[in-house]
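As structure tokens, here come the structures.
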Structure 1
Amino acid sequence: MKKALMMALVVAMVSGSVMTQAHEKGAWIVRLGATTVDPDTDSDDIKLPGDEIGIPGAITLQADVDDDTQLGIIPAYMITNNFAVEILLATPFEHDIRANGQGPIKGLNLDAGSTKQLPPTVSVQWYPRGGKSGWQPYIGAGVNYTIFFDEDVDNELKDTLGALIPGVNGADLSLDDSWGFAGQVGVDIPFNDHWAFNMAVWYIDIDTTAKIDAKVDGATVAKVKFDVDLDPWVYNIGIAYKF
């Protein structure tokens, strides 16, 4: 995605340099594209008992979360020639979660589970060339609210919990929703008076608390709780229509 952004920027700058379009007060801009959420994961240690499998003390794991690409739907409204309000929306992202061993079990990598999330983000944007024709760069800042749902625990983690805690035959995962700051940069390269090529990058502060409940026949017998900073870079490549 990062290489594609760089290549697309070069092509768009060349092809769009002679086109005309101005972002003016009262205009709506709707951007559609491929939106990638790429977490930069920083996890607290996940402590599990190790005595049952011959490792004295606790087994230490850390969570890692992979990226996902979905359809981005990103409307913006020009309040003035230079300022707009934008909402980042998308179809639900789904992320696989891995638990990576630390210390004496470094190299142990478990498929831990998965989660879906929606990260609606409201930003105020500044367009330095608003009201003028040509390419339209912008920067923005705002607030994000990430909603996690459909969390699931993978069988590899369930089996590991069963080996560590006698009798465990199930597990549940939950992730707390998150509020955080978001910053962005982007550009619209016009094809004509209405259509443009769009590229944008966000950095979003997403922090959550994860909870794993180990269960025996549906009853919780052990709980594990840890914090995870996702703090993803979000990339969008697509088109924009102004009306």
Structure 2
Amino acid sequence: MEMSFYAAKVGAAAQQTKMDVVANNIANVNTAGYKSKTLCFSDLMYNNMSGVDGADSDVKSGSGVKTEKTNISFEKGSINESASQLDFSIEGRGFFGLQDPQTKEIYYTTNGNFVLAEKGDSFYLASKDGYFVLGKDRNPIKIKGNSQEGADEELGKDGSPLEGEAVDLADAEPAVFDFLKDEGMLSVGDSNFVPVEKNGTPVLVDAEVTRGSFEGSNVDISKEFVKVIEAQRAYQYSLRVVQTTDEIQNLINNLR
């Protein structure tokens, strides 16, 4: 079988995967704290083509490409002003810490579009997916009282209250964490991330946090549409190679 069949097939599959990544970026252009993703490719094996004498020549023949990894851009998104006391944005680098109230797992996000979540008889500052926001003592931020005028309330996951001293909503201040490097962090959901070994230990940093605003998506919609066109053209060319190779094979097979 001609190698062009295989090279074109894996090339088309790679471009389809790229389209999926770009489509996900476009779909999250208005998601608070979302970080755009870029698909990276790597070459498959190259072989030396044989010359007229049967010996290897210096001409290389490739086997196509494969998807290697998805890079995440941690560039700052636009800062959106709001009237809510539950919204926070970070100046410069850093992540808010979130804790799953059931598993106690820690996640990190730049999405400061928070709500009030109820657990038992207490209310906590939380993300919209029910994770509690960590304060500078690395404990979930408990809010005094059971309601707040003008605040959006959302029920969290059921269970007993967590430990921690309750504070007034006006005094609530989320902690900011940073890492030695953010490359390679795992994306969990739309805007939450989990560090891997090479990211190092999260460090509590003294970053400026602004109340009444939150970070939006960092997706550049014009660049994403350019990627759509590039992926579509590459996909079409890959399929054209398959079609042309098939026509050549049929012509050869039908020779008398």
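All of the numbers you see were taken from the coordinates with simple rules; none came from a lab. Only a predicted model underlies this, so the values are computations on that prediction, with no experimental measurement involved. Cβ atoms are built from the backbone, for glycine too; each structure is taken alone.
Please state which of the structures 1, 2 yields 0.95 when FRET efficiency 1/(1 + (r/R0)^6) of positions 178 and 194 (r between Cβ atoms, R0 = 25 Å, to 0.05) is computed from it. Display every interim value, and only then the final one.
Numbers: 1: 0.10; 2: 0.95.
The read-out comes from structure 2.
Who wins on percent of Cα pairs over 23 Å apart, for residues 82-169 alone among 1, 2, i.e. which is largest?
1
Could you figure out which one of 1, 2 the value -3000 for helix-only ellipticity at 222 nm (-39500 (n - 2.57) for each DSSP H run of 4 or more, over all residues; to 500) was computed from? All intermediate terms of the calculation are to be shown ahead of the outcome.
On the way: 1: -3000; 2: -8000.
Source structure: 1.
Out of 1, 2, choose the structure whose coordinates give relative contact order in percent (Cα under 8 Å, 6 or more apart) equal to 23 when calculated.
Checking each candidate, the match is 1.
When mean projected area of the Cα convex hull in nm² is calculated for each of the structures 1, 2, which structure yields the highest value?
That would be structure 2.
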